[in-house]
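Colleague: Below: a set of structures, written as structure tokens.
Computed from the coordinates by the stated procedures, all read-outs in this text should not be read as laboratory data. Because the structure is a prediction, the values reported are computed rather than measured. Cβ atoms are built from the backbone, for glycine too; each structure is taken alone.
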Structure I
Amino acid sequence: MTSTQIAPLAGFTIGVTAARRADELGALMERRGACVLYGAAIRIIPLADDSELLAATTSLLKGGPVDVAIATTGIGFRGWIEAAEGWGLGPQLVEVLKSADVLARGPKAKGAVRAAGLVETWSPESEASPELLDYLLRDGVAGKRIAVQLHGEPLREFVNALRDSGAEVIEIPVYRWTGPADPAPLERLIDALLAGQVDAVTFTSAPAAASVLETADRLGRLDALVEILRGRVLVVAVGSITAGPLKRLGVPVVCPDRARIGALVRELADALPARATRVKVGDRDLELRGQAVVVDGELRPIPPAPMALLRALAISPGRVLSRPALAAVLRKHSGRESGVDEHAVETAVGRLRAALGESGLVQTVVKRGYRLAVAAA
């Protein structure tokens, strides 16, 4: 079996923080071999029950003609129209929007606009808010009344730029989020991240990213989580707006070219294997993934403690690590300050050899410790 036959995400554990379409996202990852941990970071308030949306819609309709209406997401714009219909305001809202220039941020928003019987005036090729803002400011917005459909997190810079240029802006909060009804799955995901059991974490909305950080802060673990996210864990967000709360804390975030969950999964399938450690041990090619090793194209799951030792040994292949040094690795991995001795190291090395399927890959150096069986240069 060659390494190209190994599923791209096999051996990796990926955290999913999404509330909406979490199962679909997880299924796409699992089909590529990943182990998925779910920890929904938010829950969605049903639009028809949202008093803030009703108040914003009523204000929009009572305030006079609308010059520009901006649809930022398909599901949000469609939900707004459906909620207005439920309140008996649907026909009035559509009539007001027909007299406006309707701008759609992307294809899905464009589809929702057309489904409502409207026609978009313009849509940016980049599907990005900055291009939308440049278009508006280039034509001038002073004195114009502009409705901006939000999509989870207030578009502060976007809205403030319009207001600073003289526009009256009505914000339409079609998505409203609160923390998860049951915070336990999210707290378990944070625990797993801090324990080094998660290789990547995904975000599909800015509120979910903010909620993860707020939850970690409430638990007194924000600094530790940010350190992990800045280091060994790959952080992938569906788009730049989603990445915002994380980037503001200095967390590097990878985003696909297009803001789609399929593109997000493809990004993961490319980026995670590229981060794997590769080393030649004897005549074997090893590729260290999250909790598994690909040995000459064969995937071998490795328990967490032995995997921690293997990673330490692979930092400088062929270098001898003493039993006390490896005991320190196990203590750091387990979070225990005591109770990890040289016997624990010997046990973990035995389990590692068994998992690799070939005991000679990890050599005992008498009275010194252990090393990977790397041929001398």
Structure II
Amino acid sequence: MTIETLADLTDPARTPRLVVKVGSALLVGKDGQPRRAWLAGLAAEIAAARARGQQVIVVSSGAIALGAAKLGLAKGGRGSLADAQAAAAVGQIALAGLWAELLGAQGLTAAQLLVTLEDLDDRRRYLNASATISKLLEAGAVPVINENDSVATQEIRFGDNDRLAARAAQAAQASAVALLSDVDGLYDRDPRQPGATLLPRVQGVTRAIHDMASTASTSGMGSGGMTSKLQAAEMAGRAGIVLAIINGTHDRPIARAVEQDIGTLFLPRRRDKSLKSWLGGRQRLAGALVVDAGCAEALARGGSLLATGITATEGAFKRGDPVAVKDADGRILAHGLVEYDAGEVAAIQGHRTEELEALLGYAPRSAVIHRDQLVLL
């Protein structure tokens, strides 16, 4: 059974496992204090979902905002990396306690998972996180996941919890992600403009869909905008996971969205296997291979990446590293696990297969990136 409407998000047969993402502006008021009444309503919605037979994972922002209020830091704790890290260290304790209290009032046990980009980009650590989430759900707990902002840096971080929610959904093998936002969903233009129309359903995220998005975070408190939500929809969609954007500013927002059918549902066009969905969702790559038009066409038909189609090599990657595959215009076509070190690829790029042994000094592998280790974006 597949998800086709917002109402399906509350159907345990269609959505047995749901990820709910809560942003900072929804969780924390402008005074820096948690919005307890609103959160209590959301906790009740999570309890209702559990009573229906659904498993729920929460991806919760708010640690930096809560910690900044306690420490008296300017700009909500986002004035500098050091401020954000210090605020997160203080605020994460308050955030975990808040969820434990509110879910506990509903008879549920909260479990905290703090992750970094590397935890979910490294295959072994990703599988460990997946196993932990599954065990917690089997035990009846509600995992509450957040980026570990006290150690994350600008270079090694998700940057927003929209993409973290999609990545967590992949790891949890969830059916759907509900991003609670400050707007009703995706509009065909800036929703503040006259005549802007809400898009109820989107079948795959295309370049035209991206052109509709705004990168701004309207609250000034969070780090995401509509662009990050579309990137999350792409990431979830590669694993066959539905993603919904719904307005979280109302009381019991999930029930409102479902009952009134207000929101945007992103329906996936594919379902990659576990390895490929993980590979497609990687944000940090070790380098890139630039390919010609003929090679790009062969990849689109399901072929492997051969040396003859490579025109340039970027980065200092090693065999087994994840790399991007780009066309001549710099557009990323795919991610893949490369079979050679960067120096070897540079030596064989543009050469035919029968020439490679003489160039390498040993029998070549079947491809620079085998199609089983490559995912088209």
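Colleague: With helix-only ellipticity at 222 nm (-39500 (n - 2.57) for each DSSP H run of 4 or more, over all residues; to 500) coming out at -13000, pick the structure among I, II it was computed from.
Modeller: Matching structure: I.
Colleague: For which of the structures I, II does the calculation of distance in nm of label points 7 Å out along Cα→Cβ at positions 87 and 303 return 5.9? Please list the in-between numbers first.
Modeller: Values: I: 5.9; II: 5.1.
Corresponding structure: I.
Colleague: Comparing volume of the Cα convex hull per residue in Å³ across structures I, II, which is largest?
Modeller: Once volume of the Cα convex hull per residue in Å³ is tallied for I, II, the winner is I.
Colleague: For distance in nm of label points 7 Å out along Cα→Cβ at positions 55 and 351, which structure out of I, II has the highest calculated value?
Modeller: Looking at the calculated values, the largest one is I.
Colleague: Of the structures labelled I, II, which one yields 1.7 when distance in nm of label points 7 Å out along Cα→Cβ at positions 199 and 295 is computed from its coordinates?
Modeller: I
Colleague: Continuing with the same structure: Determine which structure produced the value 16.5 for Kirkwood radius over Cα pairs in Å, for residues 111-270 alone, calculated from the coordinates; the candidates are I, II.
Modeller: Answer by label: II.
Colleague: Tell me which of I, II gives 0.45 when you compute FRET efficiency 1/(1 + (r/R0)^6) of positions 31 and 127 (r between Cβ atoms, R0 = 25 Å, to 0.05).
Modeller: Values: I: 0.45; II: 0.05.
Among I, II, the structure yielding 0.45 for FRET efficiency 1/(1 + (r/R0)^6) of positions 31 and 127 (r between Cβ atoms, R0 = 25 Å, to 0.05) is I.
Colleague: The value 68, 26, 26 for Cα extents along the principal axes in Å, for residues 239-366 alone was derived from one model only; which of I, II is it?
Modeller: Working: I: 55, 36, 21; II: 68, 26, 26.
So the calculation was done on II.
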